[in-house]
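Please find the structures below.
Every read-out reported here was derived from the displayed coordinates using simple, explicitly stated rules and does not represent laboratory data. These numbers were taken from a predicted model, which means no experiment stands behind them.
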Structure 1
Amino acid sequence: MSVAVADVLAGAHVAQGILAALFQRFNSGEGALVQVSMFESILDFQFEVLTCFYNDGNELPVQSSINNGHAYIAAPYGIYKTANGYLAVAMGDILVLAGLLHCPGLNRFQDRSEWFSKRDEIKNELAIHLVKNKTE
């Protein structure tokens, strides 16, 4: 990353620590020592990936192959090309989205429990539909 992400995250953790110390002082009359590690702050930023890695038998996450979706989020999450630009979609309910976008192809995904396992199929259907329509 080109920005100082570890610095920014450590700063946010310091601010949270200061607020917690002020809250403690208000309630008990005692202050607190606030210490922040940049390394631990950046690890906290990766909590989801690390937690899943260590709890899934050291298996790496499988990222969606369509529209750069998050590895742990079901369809339709991603960025889609339209006829005149791009559209970021993060809505969760495929059937509601099918109606809003007038995309009948999404209606075949009735089983909500398959929205993650079939995310590439769903996202492909959505991508084919959206590329023919304007972003507006």
Structure 2
Amino acid sequence: MEMTLTRTHKAKTFTEGHLEVDGVNFCDTLEPTWRDVGWGRPGRTVPGRTAIPDGRYPMLVTYSPRFATWIPLLLHVPGFTDIRIHAGSTVADTMGDILVGVRVKPGLLLDSHLWLHRLVKRLAKRPEGEGVWLTVQHDF
């Protein structure tokens, strides 16, 4: 399964985008602000307030003790650990993670729990053993 997160708008404190699943538009996304920091240079990211770098990441659905539920986990994200896709309405609900939902105005998502449920359900329907990849890119 191939998923693509295309970041479409960068503001001072947040980044908005769209998530596609197997080439079909799925939902909107919200992350901390994207910083073109040149990965590997120390001191250029702000912990909890920097979006992950563009790239292609394998993904699993695992149990998150922090959220007490089964949600997607991105693997091998340079400079980041425990990056999840989860529910939330504003950038204050994320520590570098990706929020899913419906954008109603800049920096605000609604129906986030519904869209997370739909995403996890969609991931569960894939053929057994099929890998999941998330490509993160920007369009600004």
Structure 3
Amino acid sequence: MSVSETLKSDYHPSEAEPFMNDRQRDYFRRKLLVWKEELLRESRETLATLQNESENHPDIADRASSESDRAIELRARDRQRKLISKIESAIARIEDGTYGYCEDTGEPISLKRLDARPIATLSIEAQERHERREKVYKDE
């Protein structure tokens, strides 16, 4: 049974239960593993496609278009590689017991935020403060 099959239960974390209990940690671990599995599958498909497309285009416009498509695809794969690293980091935080807690404040990150963005390391409030500081420094 694959990771994606095991995630298809009806369980969703609830505010009514203790924060980051075993069931919630398992839920998020599985969600992260499924996401990672999907990204790796897409990456393998892209590599196979790129290897098969190493064709020689006689027309310079076709060649330029093909190279542009290839560059876009490689940038997307690089972003996914970075995302996989963040997923692995989140899984490590689940294992060490720090997952679900804001890196700035130590307060729990809302379950809704974690469900929408399981790699989140900051609460919404801390993220907003971070983005405001970033914008101030960027404008200078």
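Out of 1, 2, 3, which structure matches 30 when relative contact order in percent (Cα under 8 Å, 6 or more apart) is calculated? The value was obtained from structure 2.
Given a value of -13500 for helix-only ellipticity at 222 nm (-39500 (n - 2.57) for each DSSP H run of 4 or more, over all residues; to 500), calculated from one of 1, 2, 3, which structure does it belong to?
Values: 1: -13500; 2: -3000; 3: -23000.
Derived from the structure labelled 1.
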